[in-house]
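Next up: some structures, all given as structure tokens.
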Structure I
Amino acid sequence: MNYNNPNLRILNIYHADMDGVTSHIVLKNFYKTVIGIPVTYNTEWTLKNEILTNYKDKFDCIICTDFYPEQTIGFLKEQAVTLVLDHHESVEQYNNDIDVIINTAYSGTKLAYNFISKFKDIKYLNDLVTIVNDWDMFILKDKRSTYFNNMFWEMGMKWFTRRFIKGNITLYPEEKQYFIDAQKEFKDMYESLVISDLARNGVYFETSRFHHECMEELKKEGYKWFLVRNKNNLSIRCDDIDLTFVCKKIGKGGGHPHAVGIPISKTDNVPELIQKIEQEVDFYYMNMTD
């Protein structure tokens, strides 16, 4: 497939977070027609029906960004040539497949940026890409990245795509005020945050906002690893151990060595799942010290 053709009709399947959405933005800055389908660990199973019902014969090729379709790769390849640009360690074993590029050194956005940069000068997106890469790769040296991620979740994917489609990251007065207001909201929320201690200086809490800020504050209190529930998803963060190992042991989820996501299905017994995660983390620590 010659991807250096802006007239290709692209079906872009991307992870439904800031990294995935910004990778979608990158593609839209080269290809004239990009149909986007955001997915999560919980929604990949809906792809077949959505594509056959809504997008049949409307695309020339499929590009997956910040996402490897483990459940549906065979189906996608039957529909069209499929390119995968992903960076999660949990799917590194697929790196040698045809048209699969797994590079754990960069975010999905940065991979898409590097790919499209071969065909077009898109340096005007560089600042946006840098911010997203800083956040998603857990570098966290750019203070803007936390704010942009919060704004993404607060305002939504469609707003974020329209707002930053051309890479203009200069904030409007009302957006600057959002950051000020968000800091106040976080302080109020954190004061009432309910937490539960876990083994090995771990902590569990539930929140739909300010995950990172909560973890940074809890680190100051001595906690070493974090298990967070946000609706139908569990996130685990730990700087000390390879959390992809934990995902493999419990048989679901994936991501990076120090940050993974685990979907919660309707059939899951959540307390048992939390207990199993705690046991696997404890086991990992135990073997580190033996």
Structure II
Amino acid sequence: MSTASSPTLTSTRSPKAFFVNSALAFAIAELVTAALHEAGHGLMAQALGFAPRIYAFYENNPSGTVHQNLLILAAGPLTSLAIGALLLAAYRRQPARYSFGRLMLFWFAWANIMEFVNYVMVTPWLSAGDTAQIAHLLGWPMWGSYAIAAVALAALFPLASLATRGMLGVAPSDVPIATPRDRRRLVMMGFYLPLLAGVLLMAPAGIGGAPITVLLGLFAAFGNLDLIGASMMFASRNIVAHTDARLPDAAPRVEPIAVILYIAVVAFYIGLLSHGLPV
């Protein structure tokens, strides 16, 4: 008795197109997330009477009182968290199936959420980070910074479990997710490696920007590997029952809209944010 071998992520039509779409979606999501994060700082600064400008990966604002500075610093991460939570809720309300729109929504939601979580996680080490500056202004002892970083690190694991379900829910229907090996392959080829490629795709957006700041922005995007890496562990678990009824979809192709959006966002960074954009 013979059985047909199940398709794998390396033998279907989907992998190359899914990889490219995921890399483009990640790059677009990260660049838009960074701009919205800085806009969050800028809008708070404007509300407090300043005239801020946002650049690629940072917001330039005159220093005010301690209270004003705390509000401006907190506005960026909290804006990212709020946007991410809303987008993740929208993503989870949709049925499990592949589309570029859902893939874009997945990356956009998690890019925003991890913008907040990773900032908190690096509080003791990244002195230029928003949370580190907040800790400094509040006069936190070093153990307090380490404590809050530990909380963020602990939160990474339930978040990774949730993210893994989201990855499985956007897998193309011709990509198997029945076994732990299948699921780990999906995470690796559909999200982990595209994230690395996506960071490289982000680099042209830094043209004309402050080199050190751009490098920090790319490093922050690279930092999202913590979520995807932790997801590899959860991909081995039996958590796919809710995706068994995935709606059928056409095998992915490299989406023209993904390329157009990517070019548009990079052009926005080079043409506007490199010179500073008033909020």
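Bear in mind these aren't lab numbers, they're just calculated from the coordinates by the rules spelled out. Every value quoted in this text rests on a predicted model; they were computed, and no experiment measured them. Cβ atoms are built from the backbone, for glycine too; each structure is taken alone.
Looking across I, II, the calculation of helix-only ellipticity at 222 nm (-39500 (n - 2.57) for each DSSP H run of 4 or more, over all residues; to 500) that yields -12500 traces back to I. Looking at FRET efficiency 1/(1 + (r/R0)^6) of positions 170 and 194 (r between Cβ atoms, R0 = 30 Å, to 0.05) for structures I, II, the greatest value goes to II.
Which of the displayed structures (I, II) returns the greatest value of FRET efficiency 1/(1 + (r/R0)^6) of positions 66 and 226 (r between Cβ atoms, R0 = 25 Å, to 0.05) on calculation?
I
Out of I, II, which one gives 5.7 for distance in nm of label points 7 Å out along Cα→Cβ at positions 50 and 178 as computed from the coordinates? Among I, II, the structure yielding 5.7 for distance in nm of label points 7 Å out along Cα→Cβ at positions 50 and 178 is II. Computed over structures I, II, percent of Cα pairs over 21 Å apart, for residues 26-105 alone reaches its largest value in II. With relative contact order in percent (Cα under 8 Å, 6 or more apart) coming out at 13, pick the structure among I, II it was computed from. The value was obtained from structure I.
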